[in-house]
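Just below sit the structures, each encoded as structure tokens.
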Structure P
Amino acid sequence: MTLDQLQIVKSVQELGSLKLASEALHKTQPALSKAIKNLEQQFGFAIFDRSQYRLALTAEGKQIYQHALKVLDSASALKQLSRHLQQGLENSVTLAFDSNFDSRRLAPVIRQCQQRYGNTQLVLKQHNVTGAIEALSKQQAQLAICALPNLQIETLDLEVVAIDKLELINVIAPHLAAQFAPLTRREQLKHELQIVLQDTGSVSGNKDLGVSPDQRRLYVNNMQDKYQLIKAAVGWGRLPHYLIEQDLQLGQLQQLELTDVRNQLLGDIFIVKRKNQVLGPVADFIWRSLGKS
């Protein structure tokens, strides 16, 4: 039994035919067929049922396939680890983080990184909505910090550790709110601009989350612009609590208490990596440091 044989089983099962698997693996169909038959001879049973037009796993083959996935994942992780050990410290580590996360919390870890791993370039990239997790999934970042629904955690095959709380609040400048006193419904604000962050990823499918179809809106591409525009009474919108805590205390912004929308969103913010991803020493230090905070 070889890793090559297990990879062939995996490809044939997932792609559905010898032809597609041969194209993906850059091997001839006879070579794939021979490799599978040799493996079946070693095991003493058929892995694929060839009685139908489309190859299908036998009952035994399904068990072999599940174990093959684990072996191939372990082999891939071992290759990554050996590559990291051979190359030493990473030249660069990219951390993608969501704009709803208070990036000031990164400062102690960055200082420690620079003290320990001064030759590794750290790159911090702020994203909106689904951008951070998309950067991770496309391997444009080694780590991501963002809020995630449980469904995304399961479907994207991620390893996550909760490191902070998410609190998003609908707020408005007091003198804008005073024009609608008493302000009790979102409907009253539909002709005012709702300041909306543009998604830097594509997972949301360009849908504006938390925005009613009839709402006037103004799009911005960063959290600071959104904050400044809301504070200047250009419009209203949802902001993270860490950013507006002082403004709320000083009365420069006020929390909306509307009866027809969710005025507050609560959740967790996670540090995220791809499951079975082997991190280099510097990325692993960041993962472990933030995961303990």
Structure Q
Amino acid sequence: MTLDAALLQLAVNGAAVGAIYALVALGLVMTYKATEVLNFAYGDVLMLSAFIGWFAMTSLGLPFWAAALTAIAVAGGLSYVIDAGVMRRIVGQPHFSAVMLTIAISFMLRGLAGMMFGPTSRRLETPWSGHSSRLGGVVVADISLAIIAAAAVVTAVLFVLLRTTRFGIGIQAASQNQLAAYLCGIRVKRLNSLVWAASGAIAAVSGVLLAPLALVDISLWSVVLKAFAALVLGGFGSMPGAVVGGVSIGLIEQFAGVYLPDGFKDVSAQLVLILVLLCFPRGLLGEAHGRRV
């Protein structure tokens, strides 16, 4: 394989993994912008969604698309209930309380997944598994191309939703000032729960896309750690920054795994996180002002 072909291969693989990081980061940004809560249970919702998709295919006999929709519906409903039934109860409390509550929920979901499915890793088959295409003289796994395409579609839908619909405008208004949004007739509590539901649906999409590359395993929740690095790199609170940061982290990981010593791939996201915080805390597309939380 020539140097150009090898670089293209790494770029496609990195973009596929980075697209998942970008989706996870987008879901985190949505809840943070609307409710000012950093949802540490997000990775566990993603992990549980992958298990639900696997269960729907293997035990219920559903095809891949039906299983994916089932996982999205369950994750969206679960996230709605978490906000409406739990997070809403501590509105007005210090941010630290909300953070600790989401951490507690994450451990509960992790324990629930362990009790229901056990510690064994599973493989999630997709219509693209085992297939490949030739791209510019390079053989690329179809699952990588499918992940990039799915992430692009979800990102485009979110952009249109937030820019052109009443729901999206309401989210932007609530993110600026929840009291003012409420006085203008926006049902802020219901809106926040819907944002959590949408975020949970994105988590399910991310989980179903990530599972074919990795395994359906309880450790899938750890992808949220890479998403945090993507958020910081792109600019915390910026949705375009989440996309740029996620794809950048994916590319950095792939190239670090090939051109840097062993072990650098696994810690490259954390190294980027530390360097950005030290040298450029605003990130690539972050806002000029900050807020202590």
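Brief remarks follow.
- Computed -24500 for helix-only ellipticity at 222 nm (-39500 (n - 2.57) for each DSSP H run of 4 or more, over all residues; to 500) - originating structure among P, Q: Q
- Source structure of the calculated read-out (mean count of other Cβ atoms within 10 Å over residues 18-25, 29.2) within P, Q: Q.
- Ranking P, Q by mean projected area of the Cα convex hull in nm², the structure that comes out highest: P
- Taking distance in nm of label points 7 Å out along Cα→Cβ at positions 178 and 242 as the criterion, the highest value among P, Q goes to P.
- Structure from which 0.70 was derived, FRET efficiency 1/(1 + (r/R0)^6) of positions 42 and 258 (r between Cβ atoms, R0 = 35 Å, to 0.05), options P, Q: Q
- A value of 35 for relative contact order in percent (Cα under 8 Å, 6 or more apart), calculated from one of P, Q, originates in structure Q.
None of the figures in this text is laboratory data; all of them are computed from the coordinates on show. Just so we're clear, the structure is a prediction, and the values are computed from it rather than from any experiment. Cβ atoms are built from the backbone, for glycine too; each structure is taken alone.
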